[in-house]
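*Asks:* These notes open a run of structures that come right after.
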Structure I
Amino acid sequence: MKFEYNDNWQEDFQDIITTPAFAVKHIKPGHRVFIGTACGEPVALVKALTKRSNELADVEIIQLLAKSDAPYAHKDLMDRFRVNSFFIGNAIRGHIQEGFGDYTPILLSDIPRIFSSGRLPLDVVLIQVTPPTKQGKVSLGISVDIVKSAAENGSLVIAQVNPQMPCTHGDSFIDVYDLDFLVPFDEPILERQHSEATDVTLKIGEYVAGLIEDDSTVEFGIGRIPHAVVSFLKDKKNIGIHTELVTDSILDLYESGAVTGSRKSMDINRIVGSFAMGSKRLYDAIDNNPVFCFRSTEHVNDSYIISRQHKMVAINMALEIDLTGQVCADSIGSRFYSGIGGQVDFNRGAALAKDGKAIIALKSTAKGDSISRIVTRLTPGAGVVTTRGEVHYVVTEYGVAYLHGKSVQERVLALISIAHPDFREQLIKDAIEAKFLREEMAGFEKRMIIGSAEMKTSLLLDDGTQLSFRPIHPTDEPNMRELMYKLSQETLYYRFMTYQKTFTHKQIQDFVYIDHRKDVAIVGTVPEAHGDEIVAVGRYYLNEKTNRAEVAFVVHDDWQNRHIGSFLFNHLLRLAKRSGIAGFTAEVLRDNRRMQAIINHSGYKVESHYEDDAYSFQMDF
């Protein structure tokens, strides 16, 4: 359905039409005034209000996110206007951090309730809308979010009517007669320039994208990192969008063909958001376009609705995370920086969704790599936005850690493994001192090294199952223990040349803590809701005196005879050659004919001799 404007609206509604200056004269000292969100801010009304500053006092400005220059947020006007924001953007950050304004920490989904319940009554609501349609409705355009609730609950609603505001489909419409004043004012809609991705944010984006499967429904939180993910999703299939913020990057993803929304459980084939910030290109694309569906915060941020989405993936940012998994996302120490926003709403919803994933992403360092964002204890004054009990995936440029259901020690090791390498040793020492880790871990600082990305590969099996191969992580300790106890006695005997029924904690640690500068351990995994399940392990140990490496691998019994062993062997071979290793050696039992066949058919010169019921192989590259 295409909405058509009423060409005669100024005549039909002339009794409520006025100028910006006259409209804001109805704002009195002591009033609480709501201003529309972000790029939907009614700039002409805000300027007119600020010009009246000498006539006003103690006016409280309520807003979700300011994107204009916020002329009311100045020290010399603080007796006139008191800023109270639910989210802190660049325009008012300094004002609030200096104590001139205020921040209300609250879940985004809860804001409409404090309007409707009367706990935060709104005297005046300033919004921006499209011209009226022939049906007598105006669209809130690119800012529906909490604006609709504010307009429905404000005592006096003043609407700047701008023909440049896109008309959006969904829940964006309100009746003209629910407005008190219409202020015609034609001006460009505020735009938001896209931040250029850096090498670090792209690396984080690549890791996050690796967690997103075809047919997933995705939320992209506010920040540079979530939108760096987009460039790695363009080859995905049937991606759906259910998110707060619609940006140019989402438009790019849609235009790539990756977004169809065909597998969504509701709002099928539609991109759902609650507000938009971007370029005129984005605004032109969403104008009167039924593919883009703008709904209120009550719908978009409802954790129950989010949990019903198909394969829901929530991507949100953090400023700091401690080793137990507590996430700080709205402050740097005691200095408020941003806001809670929808992080908790979407994190909870995605965690409850079938095959859903709740992801927290952050750069591993700050201040020019001088401090770690992964810390033993949060900076004094820092607030916890997402609790340690609700965190699932954490992603930095050094990898992915899965925390949910993990013990404190497992969390600590997982997070240290994705911290910046310069800080890992100190983090282990601090964790031991804090009693998060046992004393025996003191010797592992030098072995907290993660293998490079070039060690990754994948194998598509005949039945369509895809195995991912990657370097082993310190966080794989519980999965490695589980694999060892699932192996048959025959498989264990072929691998370790002894019948072994139990493994000590140190043995399992030795499997997992690898110094990838000289040794290599690769695991083959299949995805599970709780993280990766290891089904194969391959490893070589370098003898630096001979520049040859001993190679060995093992495959879960249920996955044998599917060419996984030969694929893993050849992958290890390529890695060894790339590292300048001269060749492989291997000790193989007489009855282990599959391993013998893999070595003998490698295509390289192989020598062997038989002794004590085993073959000793030497392969030259």
Structure II
Amino acid sequence: MRQLDSSDQNWRENWKEKEITVKEAIGKIIPGNRVFIDTACSEPQALTTELIRASEQLIDTEIIHFLTVFPDKYFQDKAEDLFRHNAFFIGKTLREEINKGQADYTPILASEIPSLFLSGRKNCDVALIQVTPPDRYGFCSFGINVDMAKPIAQSAYLTIAEINPQMPRTLGNSFIHMKEINFFVYNDIPLLEFNFKDKADNVEQIGKKVANLIENKSTIHIGNGYLPNACLKYLMNKKDLGIHSHYITDNIIPLIEEGVLTCRKKNFHPEKILTSMALGTKKLYEFVNNNPFIEFFPTDYVCNPKYIGMNKKMVSINQALQIDLTGQVNTSSKGYNFYSGIGDTVDFMRGAAFSKGGKPIIVLPSTRKSGTLSTIVPHLDEGAGVILSRADVHYVVTEWGVAYLHGKTIRERVLELICIAHPKFRQSLLDEAKKYNYIFSDQMLACDENGRICLYPSRYETLYSVLGGEKLNIRPVKTTDEPLLKELYYSLNEKDRYLRFFEVRKEFTHSKTQNEVNIDYFNIFSIGAFKGEIGREEMVGNATYYLNPANNMAEYSFLVREDYRGKGLGSFLYHHLIIIAKENGIKGFYGNIHIQNKSSVQIIRKGGYTKITPPEVGEKELFYEVFFDKENSIE
């Protein structure tokens, strides 16, 4: 990836007084210096290799990094005060040393690292960076990584560049002039590459659930970890997406080629991908080379929540290691052992929360260690760090579903999280929550007659467009729908309550309603019609059947909120529940209807082979039977 088209062919001659050997470059470092090494795949390989070789002479030298992917170990079995590393974000190269106390870790937001150096609160003696050859004006591009490299290089006492003609030239605020570089070494070598690995079998399930949350014209951020990057694969059916992200990966390329990622509807840096770093392979490096569609800026700009929030429909996807039942999130440590860092997580989660229509999302598989441990826990592991407070968390996605926590009580969020935990851990989580008095002492979960947790039947989810075009989500009800069902009941006037319950019921307490949402999806099956997206849902209709095993018939009841009547919703719920009942082998519905409820009688007649028994003299209820096929109707 040579920059022959934009560089001065005589640049080495023009700047020959600055060129030195690699050994001479590292020789400029003296004991006690603080040295910055460029980030991730931009790490200057020749300079780093020589730095490791000469480490015995660099007593009490502090080496600072953001993220390291360099394949070689920086040191092995050396004294703690000989060659000290300080990571702002922990890569695998230093993880073991940090947890052994042989290296340091500084927890800090990605957006705040540049100002730490630009303000002088932390000085940098030597910055080791990797850049492109200079263009005819003397400007070198930081290429695939600008994040904190540019501000640190500009504030360092001594800046030494490894100039590599294979570094792509990127645009934006990504340039440094040769006059700002004190010395350089020349090294024509392929860049380091980074490959994300799909580590879990549930990547597709999580990715599709995240995709369902993302609207057209949204702007996306992918956080650290394999899951956020994998989620990009499931956005191919979206339109006019944008990217504003600390880093970008190879997975953006298909989205751009298929016309999904256009940035046309972005309102902050419209028609541009905004990033600080390219983390990927040669394919990505070639794609960003001289590409005016992609702009690179330092992290104090890209990761600043104020600027992130300027994007409408900003979606931030971040991976967690653990989340407790109250919503505290750990993304960076395993017990007392540090694993990664704060990075850009807090910046983008809060920026997305500021955004109009924004969605801060946490993703995590429901289990770890080959399914033996739950990632949703009663409390975080001892020593684990809380990166996101309870107030910062909005959407949480596992392979079992989506929980929305923001603005919810502890009791509500506990149930939301238990319902997306792995089924084999749900009962123990419920028991622990009761022990802490987080939930009702009589709270139940949907179990079958043998006490096994019932799995939510997502295959029965569908959409219904009411007359007028509004789309409603039709889906089975679940434990967390109890507040919505109660709101639907309380919205009924006295007449409606009488027609539904054959009495003017005054209250709908937890003890009376939890049995209607904690169901086994066989003997009892209930579906709801919901308006609004997750977190802002209202239930506007409900239909339920109760199986009578004695005759394999199910008692049926349904309800539609007053403002949604006359729009075909009641009939749709009825027929959708018939489909479900038939798949479960049920031969028909039966029930009682008040004689004044004529609209319900009309709907019932359309369900199949119907028998209606008029009420006795003085009675106000008629009895009906609906058989799904003719053979059963003539038994």
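What follows draws every value from the coordinates through simple rules; no lab data is involved. Bear in mind that the values here come from a model prediction, so they are computed numbers and not experimental data. Cβ atoms are built from the backbone, for glycine too; each structure is taken alone.
*Asks:* Given that semi-axes √(5λ) of the Cα gyration tensor in Å, derived from a single structure, equals 61, 25, 18, which label among I, II identifies that structure?
*Replies:* II
*Asks:* Given a value of 20.8 for mean count of other Cβ atoms within 10 Å over residues 289-296, point me to the structure among I, II it was derived from.
*Replies:* Label of the source structure: I.
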